[in-house]
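Peer 1: Have a look at these structures, which come just after this line.
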Structure 1
Amino acid sequence: MTAAETPRDRQAAAYRSAVADWRRARADTYERLIATELGDDEHGAFLAWGDPAIYDSTLHVLDEVAARGEVSFELQVIPGISSIQALAARHRISLTRTGRPLHITTGRLLAEGFPDNADDVVVMLDAGCAFRGIDTGGARIYWGAYVGSPDEILAEGDADDAGPQIAAERQAARERHGWIMDSYLLRRPARP
């Protein structure tokens, strides 16, 4: 049995509230599927595209279902290669540099500006291509969409120069497939 993803209001002014509503609706669906589709000795699976240990809400939703107490289940997470690991591998780069931190964030937070305390920033969930609206400080961008799949798209270059091409490619891919899963590393020149 499969279930369609619950739609989310991506234009809501109250972001956290919209996400909480979306998660509750997903929990309702998950709870219904567990209750009606699985027998006592059967197993179910949730495929989480991307990095469930970093930003996917599947684990949070399943925790909410368990906390409700209406259905009983055991949860096992089977790790795979994260989209961030795949991005670095496909670009043949390390995400870190000697003695420097790696910062992981969302496009929504990057839009507020490049983090002061890091020169290597991995960005996920960036529907607005935030790298185009901030001072990147001469950063290089390593971008990938559908990484590891037959539809994989990669681009790299100076963030300011490559930004328009990446934004256009991202939009075209989203229209072509109806969805997009992408991430990128912004790497500023090393500071002394």
Structure 2
Amino acid sequence: MKIQYNAPVVLSFTFATVAVQLIDNLLWAGISFQYFALIPEMSFHDIMTYIRLFTHVLGHASWTHLLGNFTFILLIGPMLEEKYGSKNLLMMMIVTGVSTGILNVLMFNTGLMGASGIAFMMILLASFANFESGKIPLTFILVLLLFLGEEIFNSIRADNISQFAHLIGGAIGTIYGFYFKR
């Protein structure tokens, strides 16, 4: 049997994120917070602000944080990449990452790092897998209630987790789900 690189966007994203975490842990402590995180004191006069809007999804605070996100991404992502195509999924991931970054910078004075917005985009998008025109899948409603309901509930406590990025990622996944089913 031959190992197949079956989901190039999802796998490349995974390997890039793991590489950043390995470099941060083994070679250059703090690189994740330096280059792969949105920081609260962002200046729109600094070129790194714009770079971080794209790269913050590659940085994670810990292996636990990374594994939490990539458990979903590796389970759901290959199916989505097959269904929507690599180019479309890549665009969805970029739009989700940049959107959560921009909205976080504009609305909050907190940092942001990790791929949880992308994970939640994929979770909601996956619930549209068997969507039929003119019907809303019950799976979508249940996923919406369970995952996003939990995020809204969790947003009232301080835990250093950006429920906002989860909610925005889920909203973007929902928009894409309806858009691609037109």
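Peer 1: Thinking only about volume of the Cα convex hull per residue in Å³, for residues 4-67 alone, which of 1, 2 has the largest value?
Peer 2: Largest one: structure 1.
Peer 1: Could you tell me which structure in 1, 2 was used to calculate relative contact order in percent (Cα under 8 Å, 6 or more apart) as 23?
Peer 2: Answer for the origin of the read-out: 2.
Peer 1: For which of 1, 2 does helix-only ellipticity at 222 nm (-39500 (n - 2.57) for each DSSP H run of 4 or more, over all residues; to 500), calculated from the coordinates, equal -11000?
Peer 2: Structure of origin is 1.
Peer 1: Also, I was wondering about something else. Ranked by Kirkwood radius over Cα pairs in Å, for residues 108-163 alone, which of 1, 2 sits at the highest value?
Peer 2: 2
Peer 1: Name the one structure among 1, 2 that mean projected area of the Cα convex hull in nm² of 12.0 was derived from.
Peer 2: It must be structure 2, since only it matches.
Peer 1: Using distance in nm of label points 7 Å out along Cα→Cβ at positions 12 and 92 as the calculated read-out, with 4.4 as its value, let me know the right label among 1, 2.
Peer 2: 1
Peer 1: Could I ask something else about it? Can you rank 1, 2 by mean count of other Cβ atoms within 10 Å over residues 116-123 and just name the one with the largest value?
Peer 2: Ranking 1, 2 on mean count of other Cβ atoms within 10 Å over residues 116-123, first place is 2.
Here, each number is a calculation from the coordinates, and none is a lab measurement. Because the structure is a prediction, the values reported are computed rather than measured. Cβ atoms are built from the backbone, for glycine too; each structure is taken alone.
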